[in-house]
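Peer 1: Below are structures written as structure tokens.
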Structure I
Amino acid sequence: MRLKVLTELVLNDNPPLGGSLPFWLGNFSANLERIHLGFCSFSGGIPESLLYLKSLKYLDLENNLLSGNLVDFQQPLVFLNLASNQFTGTLPCFAASVQSLTVLNLSNNSIVGGLPACIASFQALTHLNLSRNHLKYRIYSRLVFSEKLVVLDLSNNDLSGPIPSKIAETTEKLGLVFLDLSHNQFSGEIPLKITELKSLQALFLSHNLLSGEIPSRIGNLTYLQVIDLSHNSLS
């Protein structure tokens, strides 16, 4: 098959579609920018041809049966959604996408290891969802995400240690809107820097090992709509 001018392939929400992703998927069009194959029944790994497809910008393979070690892509992606599969291994740095990636969703897989510091180096990232994996260890204390990040979900892992004192940059008009660190093993106090995230609308820190006083300055988060600090040892 060779559809030389094809730029977008949309086959999502077709559960009968299954088996291995064909190798030719990354070969039949040098102009293919968008692939949407979510909510099907594909299994096995991601074909190597997709990892090197230079034109590829958007890849959505959510909710399939894909497996194997998570591997790095060699092209500058803008959107990558591999959520709700069976991927294992550690988290790659996606070095080729440092300046381009805006959405990274790897939730509900079996990714292990720690959160690499390189994950905060994305310059355009707005949405990062690594929830429901097997991430563990402490988060690097100097890890700081860009003010462009609006959604950060690390919930339902086994991350431990203190919450980084400054987890994201913020400005008057930019900054985190949604922060979910719930269902981990974070300990220590709630960092005061969280109260400086002026755009924050939802804050979830429940089911951790947090202690100390709840910062009164949380009351200054004028856009905050939902806050859940339950199941800790806060006072």
Structure II
Amino acid sequence: ATGVEVAAELHALVHDILTPDYPNINPHRVKIVLVDSNEQILKELDPALRRTARKKLADLQIEVRNEVRAREIKADRVILSDGQEIPTENAIWTAGARASEKLDDLPLPADERKGLKTDAFMRVEGHGNVWGVGDCAATVEEDGTPVPPNAQAATQEGKAVARNILAAIDGGEMRPFDYKPVGQLVEIGSDFAVNQVMNVKFSGLIASLFWRATYLYKLESPQSRARIAADWILDLFFDPAVTQIRDRT
């Protein structure tokens, strides 16, 4: 989802923020290309939402190339795994997380992402008293389905592995990990999002407002909530000065 969101933000930066201050720049000369190794973008979402997101990117004139990877990045171009080249001096890498390199020093089994291979109880394969959770583990459910390496999965894994460790110590029965995804929220620009929450699917402005409300709710600091909410309200009336563009998250 990060690549989709970054591509949309780049479009907004060029067309909505830079263009008013730099009228000599033709924003339509800026070409944004999103490279995704998967068959479809946002593979965690419902197919209908994936199509909606793809159409939104097309409306923004963002080109999407699926089932291909960036093989090499040079100063003036990106070389793809199929041999094609994208002329550019600006490449932004938004690939997924990988396990810590510290795990390479441990004699433990790992998958191609370098995550520890675990069973359904989150024990490392071949080691009954070693456990793996979060980004460092290739967690699977009881039927062997891979668990996505995201924050909500890691939170559930932490609670589940704690229960299983206590069960192992006390001689109780361990329970296989059962991932229950709460949902996925993807913002595509400042006024559009595609959301899937508890099997409820919605998109557009309402989805964008829901995304922002959820973001504020998840922030731990009241000061951060107030500051970011104030920034969002001011953005309704004023464009940010180009010299003051900064990360607001």
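Peer 1: Using volume of the Cα convex hull per residue in Å³ as the calculated read-out, with 175 as its value, let me know the right label among I, II. Kindly include the intermediate steps, with their values, before the conclusion.
Peer 2: Details: I: 115; II: 175.
That value comes from structure II.
Peer 1: Looking at mean count of other Cβ atoms within 10 Å over residues 97-104, point out which structure of I, II has the largest value.
Peer 2: On the way: I: 18.8; II: 12.8.
Sorting by mean count of other Cβ atoms within 10 Å over residues 97-104 in descending order puts I first.
Peer 1: Continuing with the same structure: Of structures I, II, which gives 3.7 when distance in nm of label points 7 Å out along Cα→Cβ at positions 121 and 185 is computed from the coordinates?
Peer 2: Values: I: 2.8; II: 3.7.
Checking each candidate, the match is II.
Peer 1: One of I, II was used to compute relative contact order in percent (Cα under 8 Å, 6 or more apart), and the result was 14. Which label is that? Could you put the intermediate results ahead of the total?
Peer 2: Details: I: 10; II: 14.
The value was obtained from structure II.
Peer 1: Where is distance in nm of label points 7 Å out along Cα→Cβ at positions 169 and 193 largest, in which of I, II?
Peer 2: Details: I: 1.3; II: 3.9.
If we compare distance in nm of label points 7 Å out along Cα→Cβ at positions 169 and 193 over I, II, the biggest value is for II.
Peer 1: Quick check for you: by distance in nm of label points 7 Å out along Cα→Cβ at positions 57 and 217, which of I, II is greatest?
Peer 2: Working: I: 4.0; II: 2.8.
Comparing I, II by distance in nm of label points 7 Å out along Cα→Cβ at positions 57 and 217, the maximum is at I.
Peer 1: Something else now. Can you say which of I, II returns -9500 when helix-only ellipticity at 222 nm (-39500 (n - 2.57) for each DSSP H run of 4 or more, over all residues; to 500) is computed? Display every interim value, and only then the final one.
Peer 2: On the way: I: 0; II: -9500.
Of the options listed, only II reproduces it.
Peer 1: I, II: which one has mean count of other Cβ atoms within 10 Å over residues 65-72, as calculated, at 13.0?
Peer 2: Source structure for this number: II.
Quick note: the coordinates plus some simple rules give every number you see, no bench work behind them. What you see is a predicted model; the values in this text were computed from it and never measured. Cβ atoms are built from the backbone, for glycine too; each structure is taken alone.
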